[in-house]
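Enquirer: Structures are listed in the sections that come next.
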Structure I
Amino acid sequence: MRAIPTAIAEVLVIEPAVFGDARGAFFESWNRRAFSKLAGRDVDFVQDNHSVSARGVLRGLHYQLHQPQGKLVRVVAGEVFDVVVDLRRSSPTFGRWVGETLSAQNRRMMWVPEGFAHGFLVLSDLAEFLYKTTDYYAPEHERTLLWNDPAIGVTWPLDGAPVLKPKDAAGTPLASAETFP
């Protein structure tokens with residue numbers, strides 16, 4: 001397992017060591033000791049989530065203001081464009097975003113620490129997206145950052161209009177969003 005740095009130091013792309021032969025392949029998708037070394041801290045995951053979405057579905061950009069969740073995300077079927085936005089006002093990268101294509105084929109994962117908004121766009125006909133979280137889902141604390149806020153400027157690889165849940169379509173622009181210190 002190795003970490004690939006992104007333009008935001010705390011956000012990492014994790015690439016597992018894959019061992020393949022004529023029978024197929026094997027890799028560790030989670031190893032606490034190895035991940036702690038890469039992330040520079042011990043992380044305790046408390047919940048696993050699994051979503052299934054069709055091509056063009058855009059989920060996000062979500063975060064929990066209280067009970068913030070760190071997320072280790074990956075795709076087990078299909079392909080997505082995964083996006084992370086820094087919402088820590090004290091950070092030199094506040095309001096900046098990074099994006100990465102995650103797929104069942106490349107087996108890459110994204111580490112999204114607490115204090116960031118997260119979302120993804122499905123690029124394949126269908127995608128199964130798994131993520132581990134460091135805190136439990138708390139709908140009363142969930143916030144949605146506007147996915148297409150020009151102040152953030154995410155370059156989504158869209159082929160037409162995305163399929164959005166009403167709460168995602170009505171997200172809050174960064175200028176008026178509740179953020180982290």
Structure II
Amino acid sequence: MAVGILGGVFDPPHVGHVALARAALDRLGLERLLVLVVADPGHKLATTPAETRLELTRLAFADVPEATVELDDHARTVDSLEARKPENAVFILGADEFVGFSGWKRPERVLELARLAVATRPGTSDERVREARARLAATDRVVFFEMRAVPVSSSEIRERVALSESIDGLVPPRVASEIARLGLYASAE
């Protein structure tokens with residue numbers, strides 16, 4: 001059975017991340033899901049320390065029994081996969097991330113180490129997805145699955161908290177409680 005890998009900054013983790021994980025588990029028949037919280041992302045700024053994001057992510061995925069949440073010390077996907085050398089792995093990402101996949105560090109090596117499972121949903125055009133797939137040499141290593149749109153982003157959540165607006169329904173309740181308890185994201189970015 002394949003293991004799914006879902007990586008991210010998770011600053012904070014939200015219901016869209018959990019929905020992506022559940023859709024992948026359901027549609028791809030995955031046995032396990034490894035959720036990797038990138039400690040020091042090379043592609044974006046994390047506003048919260050890695051250990052805090054790790055704990056928030058553990059809370060977010062607490063109701064997904066197939067999921068194990070770990071800290072990933074590698075800033076780039078290829079480096080993480082090289083270190084782990086997972087067997088029969090499927091790296092999960094959204095179509096919005098897939099359209100930029102050819103710009104990742106060593107994308108062809110990523111495809112050698114794991115298949116890609118791309119969640120299609122409204123918001124990213126089919127044409128852009130087809131163009132991104134056509135740029136790859138190993139198109140047979142990419143599978144697509146559908147999921148319902150979950151219109152939420154981590155930056156939106158941080159902005160709402162900074163404005164003292166509700167984040168109910170945008171993050172799992174345990175995550176919302178921990179954000180409030182720790183006073184996270186209270187100041188504007």
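Enquirer: When Cα extents along the principal axes in Å, for residues 90-137 alone is calculated, the result is 39, 25, 16; to which of the structures I, II does this value belong?
Expert: Considering all the candidates, the number was obtained from I.
Enquirer: With mean count of other Cβ atoms within 10 Å over residues 130-137 derived from the coordinates and found to be 17.8, which of I, II does the value describe?
Expert: Derived from I, not from the others.
Enquirer: Could you tell me which structure in I, II was used to calculate distance in nm of label points 7 Å out along Cα→Cβ at positions 42 and 58 as 4.0?
Expert: Computing distance in nm of label points 7 Å out along Cα→Cβ at positions 42 and 58 on every structure in I, II gives 4.0 only for I.
Enquirer: Taking -11000 as the value of helix-only ellipticity at 222 nm (-39500 (n - 2.57) for each DSSP H run of 4 or more, over all residues; to 500) derived from one of the structures shown (I, II), identify that structure.
Expert: II
Enquirer: Still on this structure, please answer the following. Computing distance in nm of label points 7 Å out along Cα→Cβ at positions 2 and 146 for each of I, II, which one ends up highest?
Expert: I
Enquirer: Out of I, II, choose the structure whose coordinates give distance in nm of label points 7 Å out along Cα→Cβ at positions 66 and 162 equal to 3.6 when calculated.
Expert: This value belongs to structure II.
Enquirer: Something else: Please compute relative contact order in percent (Cα under 8 Å, 6 or more apart) for structures I, II and give me the label with the greatest value. Provide the component values of the computation, followed by the final result.
Expert: On the way: I: 29; II: 25.
Largest one: structure I.
Every number in this text was worked out from the coordinates using simple rules, so none of it is lab data. On a predicted model such as this, the values are computed, not experimentally measured, just so you know. Cβ atoms are built from the backbone, for glycine too; each structure is taken alone.
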